[in-house]
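Enquirer: Below: a set of structures, written as C-alpha cells.
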Structure P
Amino acid sequence: MTLIKSISGIRGTIGGESGNNLTPLDIVKFTAAYAIFIKESTKNNRPLIVVGRDARISGGMVHRIITGTLTGMGCDVTDIGMATTPTTEIAVKKENASGGIIITASHNPKQWNALKLLNNEGEFLNAEEGEQILNIAEKEEFEFAEVDHLGEISQKQYLHAHIQSILSLDLVDIEAIKKANFSVAIDCVNSVGGVAIPELLYALGVKKIFKLHCAPHGNFSHNPEPLPQHLTELSALTRTSKADVGFAVDPDVDRLAIYCENGKPFGEEYTLVSISDYVLQHTPGNTVSNLSSTRALRDVTTKRGGNYYAAAVGEVNVVSKMKEVDAIIGGEGNGGVIYPESHYGRDALVGIALFLSQMAKSGKKPTELRADYPTYFMAKQKIELTPEMNIDEILDKVKEEYIDQNPIDIDGVKIDFPNKWVHLRKSNTEPIIRIYSEANSQEEAEETGKHFIDLIKELA
C-alpha cells in the first residue's frame, strides 16, 4: 500500500494505516494544508474552492471528507459532483474561485485515489507552491473555523458549460461533423467519460455511437490506462461495427487514445501530433510537448512554419513553457492535448471535437491521416536503482560523455542524434531511471535504450 506526496498532489491506495496510505486522516491533513495555502496566498479568509471527482468507488467517501474539511476550515465550496478533470479546471475559472481540488488518480487502478490541486486559474500548482503545501501538512498546525464562520456548500453542474465552450471554438466545425454523418465507437472505462463523451458527441451531431463501459460505477472493466493492450475490446468494436473512428479515455478524461477505422491504434504519441497539425493549418504558431514525446510534433510544426519547444515532463511544466513561447497548442505524448483557446489543461473532450473536425474537413479516414505523418518508433525502458547509485552523478557523467551532442538537462538528460533521441530521467515515484528512446524502427529504438542502460551500469 502506498502514499505518494508530490508537488502535483497527494495520491495513494485506499485503506490501511494512516501515513502510509490515503486514509481519511491523510485526506483531512492535506485538504486542511491546501486550505491554509489558498487563504495565505490569496489573502482571502473565506475563499471559494471548486471540488469535482471521477467515478472511482472511493470517490464518494473522499469527496465527503474533502468538502467537510474545507467548510470546517472556513472555505466555501462549489461542489460539481462527478466531473472530468478538464471540466473542474474550467469550473474554477467560471466560478472565479480561489482554487480547486480534483479527486482522481487518473489512469491508476481502482484501489488508488488522489487529490489534484489547482490554483485560481484552474491550473495545477507549480513546484514551489506544492512544496509549501507539503510543508504546511508536515507541521500539522491547523486552525479550524468557529461555528459562525464555517463555509457553505453549493452544488452546480458544469458539463453542459464545458461542452458549450468546446462547441464555440472556431476550429470545431459542427456543421462539417454533422454532414459527415460519422459513427463513433467509445470506451469510457466506467468513469465520468461515460457521461461526458456521449453528451459531447450528440452535441456535435454524431448520431451513431457504439458504447463500451459507459456506466460510471468506478469498477473499471479493464486496466484504466488507455494503452493498446487494455483496449482490445474497443479495437474489435471499431472494426466490426464499421465505425469511422474509436475513442478511449482514462477515468478523468484528460488523455485521449484514438483508434482507426480498421481497429488499429492511431498511436498515443500521434493524438497530439495530428490535432496539432489541424490547428497549425488554420492558425500557424508555436507548439510545445515534453522531452519524452515524439519528434513528429517538431516535424509538423516546422513544416507549418512554426517553432517547436520542449518542456520538462509534467503538465505544469508544459503549460509554463507554452505561455512563455506563446504556443497555440501543446501537450504530452500520452494523448494529452492542451489547447489554450479552450483552457490550459489536458482535455480529451477538446481533442475529440478537434479530431472529428479534422476528419470532416479533410475527408480523410484515420488511417489516411496517420499516413500523413512521419513514422517513429518509441521504446520505454527502465533501470532499477540500488542504494549506492548516485543518480545525479550518473546523469552528469552521461551528459559529459555526449557533450558534443549538446544534451538538454532541464529534466534529466536528453540527447538528440540526427535520426533518433534518448531521454534519461529519474522517476519521481519509484527508485528507477526511465529511459525513453525514439528512432526510425522499433529495433533501433530498443537498441538505443539498451545501450544507455549498459552505459549507466558501467558509470555506476
Structure Q
Amino acid sequence: MTSGDLGQETLDLAAALIRVDTSNPPGRETAAAILIRDWLTERGLVSELIGPDPDRLNLVSRIKGRGEGPSLMLMAHTDVVPAPLENWTVGPFDGVVEDGWLVGRGAVDMKNELAARVASFAAFAAEGRQPRGDVVLIAEADEERNVSDVGMSWLARERPDLLCDFALNEGGGFVLKLANGATVVPISVGEKKVTSVRIRVTGASAHASVPDRERNAVRDAARLVDRLYAHEAPVIVSDSVRRALRSIGAEGEDEEMLSWAAGQHPALEKMVPAMTRMTVTPTGMATHEPANVVPPVVEVTCDCRALPGQGEAEIRAHVEAAVGEGIDWEMELLEPLEGGFESPVDTELFRACEEYLARRLPEAVLMPMITAGFTDSHWVRQAKGTVAYGFAPVLETPVSDYFDSMHGADERIRVSDLGHMANFHLFAMRRLMLD
C-alpha cells in the first residue's frame, strides 16, 4: 500500500466515523466500535467488542507478537463532545470533505487519530511480518466525561492482558513557529492530576425582603469566586518541564525561562503556566431555596488541576490562601484525585517520534510537555507503568484552526494531516516492533 492509499483509507474511515453520532452524553459508542470491527473484518483482522454496557462497548484487536520485544498499544476514544448547531456551516455529523479539509465533530478530537491508528494497524498487519511483541489496538468509550467506568478505566482494571509496554494516544503533534524562528512540536509525556471540588459557603438564611447584608451566602460566594480567579498558585518547575524549556532554547533561571517561553507563541502563553501551576477554577454555583429566600448555603463547584506530587492538602492550602478572611466555607473533593503520572523520554518510542519528525520537518524540535487536560493515557500509566505519549503529527493544519475548532463549531483538520498521522504510526510500528 502506498502512503497515498493509506491516507485515503484514513480519510474515508475518519469521515465514516464522524457520521456516527457518539456525543457524550449519552455516548452510544458501540455503533462506532461495530463500524471499526466490520472495517477490520473486511481486511482479515479479528477484533472483539467488550465492556460492561452493551451500548458503550470498546473495540480491541491484537497482532500477536513473538514475545521477544516490547508491546505497543494504539489507543483512541470513540466518543465526542456534543455539537450544538450554532455557528456550524455544515452538519456536525455529516463528515464533509471540502477544499482540502475534513469537517465534523471529532475531526480534531479524535476520530482523526482513531482512523489513522486503525488504518495503520491494518496496513502493518497486511505486511505479514510478525512483530517482536504484541501490537494492540483499542478504540475506547467514555473519554470525554470519564464518569461511567465503561472505557479505559474499566479495560485497565478488568483486562490487564491488554496493557502494553508502550502506548500512543492523543495530546501532541501540532506545530508551533516560535518568535525566535524555531519550530517546536509538543509531545505529551504526562498529565496533571484532576478532580473537582465543592466549596460550601455558609451565611444566614432570611426572607429576601429583609436580607442580612453582612452574612449573605450568595454575596460571599461571589466574593469567593472572584478571589479564586484572582489568586495564582506558586510556580513549581519540575525537572521534566525544565528540560522541555531548554530543549526549545530557553536559558537562565526558572523564572527567566518561563517568561521567555510564554512570549514565544500564543499557545505557549497558555501551556507554560498550566504546566507549572495548580489551578482551581470555579465552574458552577447552586442554591437549593426558592427565589424569595436568602439561602443559608451556596455551593461553588470548581475544576481542579494539580501538579504531580500534589494532593488534597495542597488544594486546600491553595483555596485557603485565595479566599482569605471574612467568608465561612468548607470544601470536599467530589471524586478521587486522578492522574499525575509522567513517562520518561529516554525510550525507543520517543526516538521513533523524533526520527519521523526529522524526516518530515527537519528543522523542528520535539518538546516534551505535561498536559493540562486529562486523557486515557492516565489509566495505562497507572495500571502498568506503560510509557504513553500523546503524539500524532499535525504538520499542515494551522495551530489556530486546530485549537479553535476543537470542541467548537466547524471542527476541522487538513486532509493531508490524516495521511501524516497514518504514515507516522506505520513508521513507528516498523521502527519499534520489527527486527
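No value in this document is a laboratory result; all are computed from the given coordinates. In this text the structure is predicted, and so the values were computed from the model without any measurement. Cβ atoms are built from the backbone, for glycine too; each structure is taken alone.
Enquirer: Thinking only about distance in nm of label points 7 Å out along Cα→Cβ at positions 143 and 159, which of P, Q has the largest value? Let's see the in-between values first.
Expert: On the way: P: 4.2; Q: 1.5.
Going through P, Q one by one, distance in nm of label points 7 Å out along Cα→Cβ at positions 143 and 159 peaks for structure P.
Enquirer: Can you rank P, Q by distance in nm of label points 7 Å out along Cα→Cβ at positions 135 and 327 and just name the one with the largest value?
Expert: Top value of distance in nm of label points 7 Å out along Cα→Cβ at positions 135 and 327 goes to structure Q.
Enquirer: Now a separate question. Assuming 1.4 is distance in nm of label points 7 Å out along Cα→Cβ at positions 151 and 383 as calculated from a single structure, say which of P, Q it is. Working shown, then result.
Expert: Values: P: 4.6; Q: 1.4.
Derived from the structure labelled Q.
Enquirer: Thinking only about relative contact order in percent (Cα under 8 Å, 6 or more apart), which of P, Q has the largest value?
Expert: Q
Enquirer: One of P, Q was used to compute Cα extents along the principal axes in Å, for residues 215-374 alone, and the answer was 43, 34, 24. Which one was it? Show your work: numbers first, answer last.
Expert: Values: P: 43, 34, 24; Q: 67, 30, 26.
That value comes from structure P.
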